[in-house]
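Just so you know, all these numbers are worked out from the coordinates, no wet-lab data involved. As the structure is a prediction and not an experimental result, all values here were calculated from the model.
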Structure 1
Amino acid sequence: MNTTSIQRIGTAIAVVGSIVGTYFFTRSRTQRKSSFSKQRQEVDENLLTPSNETFGIMWPTIYTGTTALAVHQALPDQLDNPRYQKAVPWLLSSYALNNVFTYFFAKDDLLSRRASALTTIALLPNALMLHRALEIGQTEVSQPERTFQKSISLYAGWLSVASVISAGNLLLQSGVKVPEALKGQLTCGALSLVTTAGIGIARKLNDPYYLIPFIAALAGIAAKQKDERKEIAICAATLAVTVAGAFAKQIQESKPLEGIEEA
């Protein structure tokens with residue numbers, strides 16, 4: 001069933017409204033949070049969390065590209081675009097969940113911290129379904145859609161990383177404690193598993209851009225831990241280089257796609 005112009009415009013408004021609301025709501029609330037808040041303590045204790053600068057780079061990049069895609073899918077000449085038709089429900093559900101995350105993320109009580117972590121994990125399958133609906137890595141598309149698709153590649157990749165971080169937060173919130181002597185080994189082991197899974201998923205999706213958030217996160221962990229836990233910093237930096245190599249190799253070996261020819 002074809003989506004109407006009103007549905008597409010409504011989708012664009014919902015997505016852009018969610019992104020703008022997230023920016024202003026979380027910014028105003030988090031600026032008022034004490035450095036001794038439970039949420040910030042969790043961030044420091046969870047060794048899978050990259051530096052704050054990583055979040056500050058990834059989310060604006062993802063949101064900017066997704067805003068452009070949301071506006072593009074609402075244009076009159078895109079109403080018959082079958083990929084955008086399939087993407088509408090996943091765009092709406094993703095950014096409805098984004099609103100839920102924003103609400104809980106701005107709070108500091110245990111229930112809200114758990115809810116924000118669970119919402120992050122719930123966002124991942126939505127992002128992957130959105131990725132699939134847009135046929136990224138499966139169908140050749142013309143510009144500017146091809147560029148806008150990359151924001152969804154980054155979105156899916158970053159939510160994969162964020163889900164791992166959120167799982168770590170849930171363990172901490174449940175009172176799980178790791179002996180100090182094992183923290184370095186267990187963290188490096190977890191990062192290695194996540195890296196291996198990420199490379200495998202990127203190949204399955206035929207989408208090397210899915211790997212960019214993994215590179216950013218690993219580099220961010222290395223930067224954050226370079227003075228505190230050098231073994232984790234070295235491990236994360238080594239894995240970041242490994243993923244960067246996998247990204248370059250997949251770009252070089254990208255499978256030819258079927259679909260429309262660029263005019």
Structure 2
Amino acid sequence: MKKWLIFTDLDGSLLDHDNYSHRPANALLKQLNKDNIPVIFSTSKTRAEVLNLRKELKNHHPFIIENGAAVLIPFGYFPAMPEGCTEHEGYWVYSFSQPRQHWLDLLSLAKTIFTHQFSHFSAMNEKAIADVTGLTLAKATLANKREYSEPILWLGGDSSKKEFVYWLQQQGGNLLQGGRFLHLSDDCNKGKALRWMAEQYHLFSVPCDLNLLAIGDGKNDVAMLEEADVAYIIRSPAHPPPELKRTTGCMVSEHYGPKGWANGVKTIIYD
């Protein structure tokens with residue numbers, strides 16, 4: 001017998017790219033919860049943002065934040081705290097990246113080289129973040145509560161961007177291109193976090209084989225989509241589907257956002 005684990009991106013996948021609605025997927029999410037199929041959020045969002053969404057959707061499973069920079073597992077979810085975790089505010093936390101301040105110090109140095117060519121969340125107020133993301137002011141405040149990474153808004157040209165990325169890589173930084181931002185952190189990604197999380201399920205709670213389903217719409221989802229048994233790409237109104245190296249076990253949605261999410265997951269899990 002095989003058990004499904006669903007690792008899903010949020011923005012542009014489970015959540016609509018423009019209005020962040022998850023309504024078309026709500027009925028299926030309730031069914032998955034009833035059937036004890038974990039839906040593990042894997043997102044560029046912060047802990048503070050995901051906590052609100054988990055409460056809204058009655059999701060009690062572990063989750064991956066800031067593009068794989070950390071995994072958070074509710075206390076007691078497994079029989080014991082996984083090795084390498086720390087305890088923080090009701091969660092076992094396994095981090096793959098240095099703290100945010102490390103990256104802010106690096107960006108302060110970058111500003112002396114790439115003058116006026118980029119901005120980033122820490123340098124923006126909540127209104128500016130809201131304007132560029134489409135979030136409300138309250139949600140923009142939550143989005144700025146980074147712990148392990150920093151979203152960067154590139155303002156310069158393509159050639160300068162390549163130099164900027166290379167310079168940060170030389171300083172030990174890793175950059176992932178999301179739907180709107182470059183995300184600066186350590187050499188971590190959603191794929192590594194998925195692999196670690198699946199290992200914990202094997203160790204602690206699942207005596208049967210696991211089927212790993214990864215769902216995403218952007219370049220920052222590629223590592224996760226490549227790592228899973230089944231990759232499900234959600235079409236985006238803003239950019240073409242990410243390109244994968246794998247040639248099997250991959251599907252592309254017919255519809256955008258949560259409607260495409262619900263249709264595909266229903267087919268994969270239940271049909």
Structure 3
Amino acid sequence: MVEIKMSETQEVSLEILKAITDICEEQNLRYSLVYGTLIGAIRHKDYIPWDDDVDIMMPRPDYDKLLLYLKDHIKEYPNLKVFNREECPEYPYMITRISDDRYVIKMENEKPYGMGVFIDIYPYDGLGKTKEEAIKFGMKGDRISSLCYQATREHFAIETTTSVFRKIIKYPVYLFAKMIGKDYFQNKLEKLARVKDYDDSEYVGCVIWLSWGAKDIFPRKWFDETIKVPFGKYEFRVPKYYDKVLRHEYGDYMQLPPEKDRIGHHYFKVYKK
């Protein structure tokens with residue numbers, strides 16, 4: 001197998017994104033670019049040059065419909081494969097990834113389960129009517145998903161943890177999570193999903209992976225309307241209020257980070273089969 005460059009990974013991810021969003025358009029399913037992909041669309045009209053993945057959000061009702069559609073139609077996309085807990089029991093996350101199986105990804109601290117170049121699909125659930133309710137409910141999910149993540153690591157690693165206190169408690173937390181096992185935490189997260197209806201909530205977010213805490217909780221109305229913007233050679237939907245979304249999460253997102261921070265945030269290498 002031959003290791004490929006980030007630019008080729010980006011090209012492959014872009015085609016996966018196009019295939020999935022075409023389905024969303026045909027089936028009238030809501031989606032938006034989010035996180036670093038949204039910054040890329042607004043600031044670069046393409047990928048952030050050093051970004052190594054694609055992120056989209058879907059309201060939970062639309063996400064569920066997409067997964068049902070893919071169950072019946074994934075064979076129409078010969079290189080694509082769905083990765084989630086239902087389709088791949090050893091898969092460590094609660095979001096869905098759509099992968100191109102002409103490639104192989106080798107993660108630095110994760111057991112292989114057959115995934116290639118991928119895009120992330122984050123289901124957004126309702127979090128509550130008030131910000132206080134949303135934070136309380138969302139942080140419950142954050143704690144469980146953090147334990148779930150540790151349970152699926154092959155070995156202990158500090159990774160991106162910066163807080164001194166968190167560094168001190170991380171190893172005992174890792175040991176506890178490994179002892180309990182990922183299935184326990186995934187079952188807990190499954191129960192949290194869909195508890196609060198997306199369209200009846202004033203605040204929304206990905207309760208099963210709320211890794212930025214309160215910064216990952218948004219007023220639902222920010223996502224109610226979308227517009228299309230260029231991203232590479234295609235156009236995709238972004239929240240009409242993308243500026244509010246990005247400033248809430250990142251602050252001055254138009255400012256480039258220091259050169260030392262212009263690196264991908266995943267720990268993997270990509271190979272062509």
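Source structure of the calculated read-out (semi-axes √(5λ) of the Cα gyration tensor in Å, for residues 63-166 alone, 28, 13, 11) within 1, 2, 3: 1.
The maximum of Cα Rg over 2.2 N^0.38 Å, for residues 127-214 alone over structures 1, 2, 3, that is, the highest value, falls on 2. Using Cα extents along the principal axes in Å as the calculated read-out, with 57, 41, 37 as its value, let me know the right label among 1, 2, 3. It must be structure 2, since only it matches.
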